[in-house]
Structure 1
Amino acid sequence: MSDSRRILHVITGLGNGGAEAVLYRLCLSDKQNSHIVISLMDLGYYGSKLLAANVDVHALDMPRGRVTMRGLAKLWNLIRTARPDVVQTWMYHADLLGGLAARLAGVKSVVWGIHHTVLEPGKSKSETIMIARLLARLSHFIPRQITACAEKSVVVHAALGYKAEKMVVVPNGYDLQNFMYDEQQRAALRTSWNVDKSVPLLGMVSRYDPQKDHANLIKALAELKKSGQRFCCLLVGSGMVAENAELSERIAHAGLQSEIMLLGPRHDIPAVMSALDLHVLSSSAEAFPNVLAEAMACGTPCVTTDVGDAALIVGDTGWVTPPNNAAALAKSMGLALAARQTGDWDDRKRRARQRVEQNFSLDRMVAGYQGVWNRAVV
C-alpha cells in the first residue's frame, strides 16, 4: 500500500448533484489519504455533510457563472498553504480554475475530473462548450491524469482534442450497505402513497432539466396508458412539484393527472427505489447516470435511453431504447411490465443488484482514484 497522501479537491459547487455525491463518498471512504475540499461557490448540500465528517472544507463564495479576483486569490493561497500531493479537480470550471491555480501554486500533480458527455449546441450551454474546447488544448500541459466517470466521456472528449493518453475511466461507486432492497420501507411507502399492490409502480428520480427529457417520458407514459396498461408513476427530484407550471401542463395535456405523482426532492432514495417496480430514465444526454446503479442496487430493474454509459450500467438486466423516441420508450416499458408477470422477475432483480456489486462498488471506485493519484505523483 502506498504512503498516505494529501489530496486537495477543487469542485465547482457542493450542491445535491451526482459528481458532488461521488466526491462526498470518496472523501469518507478513502481511509488511505487525507482530503481537503474547496468549493468555488458555497457549501451547498454536501459542504455541511463533509464538515460533519471532519473533512476540511472551504467555500470561495464566487457567484454562479462569475469568477472574482478575490476568489481566485483565495484559491491560490489555499492550495499554496495546504501543499497537497495531488490536486483533483471536478467538472469543467474547476478543471480550468483549479488546474491553473494549482500549477501557479507549484503543484505539478494535477488530476482533472470529467463528469459530462454531451457537448452539442442546444444540449449544452455555449459557455460550457467554449470552456471544454479551451480545456482540450490545456489538457496537453496542465494535468498529469484525467479521470472520466464514463467510457462515453473519454470518446467524446478525445474527439474534442483532449490528451487521450492521460484519460482514465473511474466508474462511480456506491455504498451497497445503504442502497439495498428494503421490504418494510417498500410496503410503508406504497401504503403512504395509496398505491395498490396490483398496480405496477414506475418512477424516475431526477431533477427537472431539459437533458432529462421529462417531455419524452410523459409522451411515452401517455402511449402506455393508451395501450390499456394500468400503472402509477412517481416523479422525484428538484422541480418535480405541482408548482412547476410547465411540467403540470405537460401532464394535464397528456391526461395523466391520475397516473403521475409529483413528490419533489427526497432524501430517502434507497427506500423510494425499493418501493418501485421499475425505474425509467428518459434522458437525452447523460455521462454516468447514478440513478440507474442506485435503482439496480436496490433490486429494481431499469428501462433507460441509450445515453452516456447507461447501456453499460444496465447490461442484460434491463431495457435500453433510443433517446428522443417516446414510442420506443413506451414499448420498452410495456415489455418490462410484461416481464414482471413472468417467473424470472425475481432472478432479474437479483442480477441487477449483482451487476452493481461486481462493477460499481464503492471499494472499486476508491481503488480507482487511489491508483490515478499514485500515478500522478510519479
Structure 2
Amino acid sequence: MSQQSGHTPKALKHCLNTSDVRKAAHKALPLAIREYIDGGGDDEKTLAENTRTFDDVCLMPNFGTGIESADLTTTILGQKSASPILLSPWGAHKVMHSDGEKGTAKAAANTGCIYSMSNFATTSMEDVAQVSDSAKFFQLQPARDKGIMKHMLERAKTSGYKALIVTIDNPIHGNRERDVRTGFGIPPTFPLRSILSLMAHPKWVKGYMKSKPDFANFQHYFDQGKDQQWLFHNLVCPVTWETLTWIRENWQGPMAIKGILSADNAKQAVAIGAEGVIVSNQGGRNFDAIPSTFSVLPDVVDAISGQAEIILDGGLRRGTDVVKALAMGATAVSTARPFVYGLSAAGSAGIEFVINMFKAEIERAMIVCGATNINDINASMLRHK
C-alpha cells in the first residue's frame, strides 16, 4: 500500500486530516477570507448536510482477499487521472495564496490529477496552460452576452483545455451572511474586526499586494473600460437549455454540466449531448434549503447511469467519502474546499499534501472493502444505516 509521499510543508507538519489542514489555513488567513471559504448560503443547512449525509451509509469490509495495494487510476471525461478526484473549479486562488492558479495546476500535474480552472480565476487560462502539459479542464460560467462565451470557448480550445465544465446553478447572487458581516465583497467594506485581522496577518497581506489579484480571464474587457459590476451582471444570470445547447454546439470536446440535483435535469443534460453531469450545489455556498449532493446521487444514477459520466461534487472530506460516492454509482468525484485549505496554508505544496492524503485514504478504504481497482467498487460495499 502506498503511503503519503513528498515533502510535508512546515505549516502542515502536524496535520493528519482535512480538518487539521482547515485549521492551518485559518491560521494563515485573515477573518474575511477564511469566512469566505468556509461560508454558505443563509443558515448553512445545505452546507452542513453535504458532509453529514455521507454518514447515512457505511462501507462493508471484505477481508481475506489478500489485497495489500489498490490501483486508483481512472478516466475522467476522456483524460487519465491518478485518482478519481477532480479538482473542482474555485475562483480567485491568488486571494488565498500568491501561488494562485499556477500553483494549483502544478500540484495537480505533480500528483497525476486533473485541475479544472474557474472562469473567475486570478490567473489567465493562457498562463495556467503553460504550467504543464497535464490535462486541464476549463469551467465556463454562462453569460448574457454570447460574444463573451464564444471568446472564452475559443481561448480555452486554443490553450489546450481538454474538457469543458458548464456551471448552471448560479442564476442569482446567493445570500452569504458571513461575507456581509466581515465586509467581504466588491468593493470590500471591512468593519473594524476585519481590519484588525488583516493587520494580524502581514504575511497574507504581503502576498496579496504582491499578486494583486483580479479576474484575469476578463482583462480584455477591463482594458475596454468595463468593471467588475458589469462582469457579475453578465455572468450571474439565469441559464436556459437553449443556451446550453448553443454552448454544446460551439465546443468541440467533452462537456459536463455542473449543478445537477435532479433526475430530470440529468436527463436534459444527456439530451443535449453532454458527456458528463456534475452533481453539485456549489458546496452549499450560495443557496440553502436544497438537497445535499450525496442524498440525490441515487436519483441521478438511476436516471442516466451508462449514458454519461456522473461526478459527485461537494462535502467530501475523507477518502472513505470518495469510495462511498463511487459505490453509490458516481464515476468520479470533485471537490474544492480541501484543496483551497491546502493552498491557503502552504501554497502549491499544500495542495499536493491534501491530494496525497486523499489518495492514501482512498486506497486504504479500497483494500478494506476488497477492491483492487476503481472498477471493483460497487453497491455491495455499502450498508445503509
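Nothing in this text is a laboratory measurement; each read-out follows from the coordinates by a stated rule. Here the structure is a predicted model, which is why all the values come from computation and not from measurement. Cβ atoms are built from the backbone, for glycine too; each structure is taken alone.
Computed values, structure above
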{"item": "Source structure (of 1, 2) for FRET efficiency 1/(1 + (r/R0)^6) of positions 147 and 211 (r between Cβ atoms, R0 = 25 Å, to 0.05), computed value 0.70", "result": "1"}
{"item": "With distance in nm of label points 7 Å out along Cα→Cβ at positions 107 and 355 derived as 0.9, matching label from 1, 2", "result": "2"}
{"item": "Which of 1, 2 leads on mean count of other Cβ atoms within 10 Å over residues 27-34, largest value", "result": "2"}
{"item": "Origin of the value 30, where relative contact order in percent (Cα under 8 Å, 6 or more apart) was derived from one of 1, 2", "result": "2"}
{"item": "Structure with the greatest value (metric mean count of other Cβ atoms within 10 Å over residues 283-290, set 1, 2)", "result": "1"}
{"item": "Read-out distance in nm of label points 7 Å out along Cα→Cβ at positions 75 and 91, computed value 1.3, structure in 1, 2", "result": "1"}
{"item": "Structure with the greatest value (metric percent of Cα pairs over 30 Å apart, set 1, 2)", "result": "1"}
